[in-house]
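A.B. asks: Okay, got some structures for you below.
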Structure 1
């Protein structure tokens, strides 16, 4: 029997690195186009929960290795589960994995940036849409591929996609899946910025570092306010704004900003 210790270790399917207040969560299955098998989904869920709860993390970047950002569900594993008759386990993954992952991303009290290094398809596109900003390499693109395999959409795309491009375009992209290349993605509002592929890391690092040095509590409140207003009345939205204004007005960062303004200096924020 071979010695288990002598077996080559498989690389982690998700990498997590924290530096200078920025947590980078990286899909790390390049040979599989960063598709999401169960192990990857469990590792991703653990990673996003960790960075959401870490007060030292003031900005989160989601990206991929290799040619893809993430192409969604691992269809090889999907077929194996279908053929084995394990359909309950197969479709339970939405409640067990996809929904908790995307809900954690959307609910973070800090900015989240997608560095879209390659194609983002299916749930991979949905994860990018759940981020605040999408910095897209000029060689990348998005594909809402669900209908091509006779499935409905998941990972929050029914909510996020139409808010980015409008209902008419959202239904078109879902009914007739195709790769929306970077330049069109920018015009539609799927991309925040398109940059040369070779400059993606540099641009995202600069942006994330800037966000991580910002007033984190206030940025989180802005995130919450927009999310709340999306499905509440105007009166409810302004009431929520009032509560968030009161809360952020009591932060150390607000006090520092006022002092810096009076001294005609640039404020330094500590994220509290």
Structure 2
């Protein structure tokens, strides 16, 4: 099995075989983390540009660590100290850096479609590290990898994604990837935080969390993307938490061997 594209731009349209190839490759590389010396020569002589136009901690560090552990030469780009402050465009920036012979670009950008734009106009391989509210394929693959490690397979799982679906690129990547592998996907949140016509993605849609959680194997809790929201989408954070937080009382709706996934620290109260 080979990938149809040398780029990783999103999980939409990928086949189950392609997604499993990514996951199977991750299994072979996971063993590196248990070694005293966490480094292999897989990407020796490959130069990677980390092109982050949005603030990031976990995603940026994850890519930088992966590049170092695979022996790639990595360059990190800072928008604040680049020629972009003088009016240079995204494409001008990349073409100038490509002239220095890079091989791969990891891009995180606030504009949906930016990774596709680079893939069409540059010679480097492109990995999408999050574009606007569109997709975040590497995070989606990590979530799916985690579930496959626990359950052995994805097919047949009922996965509920709760929260700010409208602004979440992670939710979209999870939906496309999970459905390609045979999972049943449910989304739940306030109507103001659900994308228009999300049903066309082949998911069940609920605004009442108790109904969404009924018979679920996995609950993926999203953070509120307050930095991408306009005002007035929620009456208050307190009301949102009362209606959509995963509490001990609400765990009774889940299947016995359930999994709760969350992007940050928290606790069940």
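Every number in this text was worked out from the coordinates using simple rules, so none of it is lab data. Since the structure is predicted, the reported quantities are computational estimates derived from the model, not experimental observations. Cβ atoms are built from the backbone, for glycine too; each structure is taken alone.
A.B. asks: Comparing mean count of other Cβ atoms within 10 Å over residues 98-105 across 1, 2, which is largest?
C.D. replies: Evaluating mean count of other Cβ atoms within 10 Å over residues 98-105 on every structure, the highest lands on 1.
A.B. asks: Taking distance in nm of label points 7 Å out along Cα→Cβ at positions 10 and 34 as the quantity of interest, name the structure among 1, 2 where it is greatest. Walk me through the numbers on the way to the answer.
C.D. replies: Numbers: 1: 1.9; 2: 3.7.
Going through 1, 2 one by one, distance in nm of label points 7 Å out along Cα→Cβ at positions 10 and 34 peaks for structure 2.
A.B. asks: Now for a different question. To test your reading of the models, identify which of 1, 2 gives 17.8 for mean projected area of the Cα convex hull in nm² when calculated. Mind dumping the intermediate values first?
C.D. replies: Details: 1: 17.8; 2: 15.9.
Source structure: 1.
A.B. asks: As an exercise: mean count of other Cβ atoms within 10 Å over residues 114-121, calculated from one structure in 1, 2, equals 27.9. Which structure is it?
C.D. replies: Only one of 1, 2 returns 27.9 for mean count of other Cβ atoms within 10 Å over residues 114-121, namely 1.
A.B. asks: Going by distance in nm of label points 7 Å out along Cα→Cβ at positions 162 and 258, which of structures 1, 2 comes out largest?
C.D. replies: Across 1, 2, distance in nm of label points 7 Å out along Cα→Cβ at positions 162 and 258 peaks for 1.
A.B. asks: Now, a different point. If helix-only ellipticity at 222 nm (-39500 (n - 2.57) for each DSSP H run of 4 or more, over all residues; to 500) is computed to be -14000, which of 1, 2 is the source?
C.D. replies: 1
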